[in-house]
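There are structures below to look over.
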Structure 1
């Protein structure tokens, strides 16, 4: 599944490291999600990222 994580992160002018620090999600995981690498993403991970980026989980989903 493709996620809009990178687009949202860049629009907020945050680095992967900053999002990792705010969310508690490993930078390597964020990198894998952003690159479209095959990775199992749990809902609690998406929720943590959404909270860190001040958005909703549905904002991450590509159409």
Structure 2
């Protein structure tokens, strides 16, 4: 799995961080998404998929391999 985020689309809701904190974080100054791991290990894939599904701005794009 490859993960990409679109910071311009992000609305800083923080749902991704709550669901997959090993993969996503938020900037301190404005709460925008920070991608910590663009190729997470398989054990994290379910959480990353859920984070992408609940993102209100659809700012997370996954490529399954």
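Details
- Which of 1, 2 yields 47 [relative contact order in percent (Cα under 8 Å, 6 or more apart), calculated]: 2
- Of the structures 1, 2, the one that -6000 was derived from, the read-out being helix-only ellipticity at 222 nm (-39500 (n - 2.57) for each DSSP H run of 4 or more, over all residues; to 500): 2
- Between structures 1, 2, the greatest calculated value of mean count of other Cβ atoms within 10 Å over residues 9-16 is seen in 2.
Quick note: the coordinates plus some simple rules give every number you see, no bench work behind them. Note that the structure is predicted; figures quoted are calculated from it, not measured. Cβ atoms are built from the backbone, for glycine too; each structure is taken alone.
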